[in-house]
Structure I
């Protein structure tokens, strides 16, 4: 899932994880920002606990990683470990959902084999809602909260932001 900041990618990742846990309470689900994944890897590497790291990540049913572009330009060992984790989960037919601020083909500083893996599944962009959609969102939210704004007020508010 890719798109600009503030479009709800992180919210969507969390919603996916919550929905899976609601329907499959025993599912092993982990949401983690890419930067935290990198730090976790480096900590385990430094402590000589790589088997523990592998067991944690490779036994998941669903791995949700936010801002995967943070992996760009990282050392080969870090990208190698993510590559191996991705493959281990994929081979077991587990789900992996990634977010980024750009499409996989525009992720510079990543090994080509990672970019290829990212393109194996569904790739979806999130774009800012158009003006009419922003009005509809505002109207729905205000009605849900029990408010009734005039259309010119909703139009004004919809014009103040683009995401």
Structure II
């Protein structure tokens, strides 16, 4: 499973309140959430993103309040993948539950610049910075996690399995 897009770089401790401010938690409309994604850091961010682009974060990306709205806002904006030095555990879990892939790769974060063209291969555990002609390795995601992403998250994954059982 591969993704390709432009890098948007943020720092350490980007919390869920910055990813999607609390005043938008009264909606689950993906378009509304996407239009306010990263508003706390860069109000113009949603206008800069093209489908497939990636967020690069420092340490502890997604810290703060546990809310599915944060990864949902990112995914709904068209971000294909988030690469960071590390993730807050609950954000990590919420992201995969909605089908948003995350990659931990400290070296790639350190060397990537805003706007670099990036290609990520989740199964190979490979991140290519096409702008700098560099290749980084990360621990490949297990097949189960790849399948969760392909299905669009945990609910879709379970629904598919239940439908398959009904057919048998």
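Quick note: the coordinates plus some simple rules give every number you see, no bench work behind them. Fair warning: this is a prediction, and the values are worked out from it, not measured in the lab. Cβ atoms are built from the backbone, for glycine too; each structure is taken alone.
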Calculated from one of I, II, log10 I(q)/I(0) by the Debye sum over Cα atoms at q = 0.10, 0.14, 0.19 Å⁻¹ reads -0.35, -0.68, -1.22, and the structure in question is II
The value 17, 17, 6 for semi-axes √(5λ) of the Cα gyration tensor in Å, for residues 26-73 alone, derived from one of I, II, belongs to structure I
One of I, II was used to calculate helix-only ellipticity at 222 nm (-39500 (n - 2.57) for each DSSP H run of 4 or more, over all residues; to 500), yielding -9500; that structure is II
Distance in nm of label points 7 Å out along Cα→Cβ at positions 50 and 146, calculated, reads 2.7; among I, II the input was structure II
The highest value of distance in nm of label points 7 Å out along Cα→Cβ at positions 82 and 114 among the shown structures I, II is in II
Taking distance in nm of label points 7 Å out along Cα→Cβ at positions 34 and 98 for each of I, II, the highest value is that of structure II
If relative contact order in percent (Cα under 8 Å, 6 or more apart) is calculated for I, II, the one returning 23 is structure II
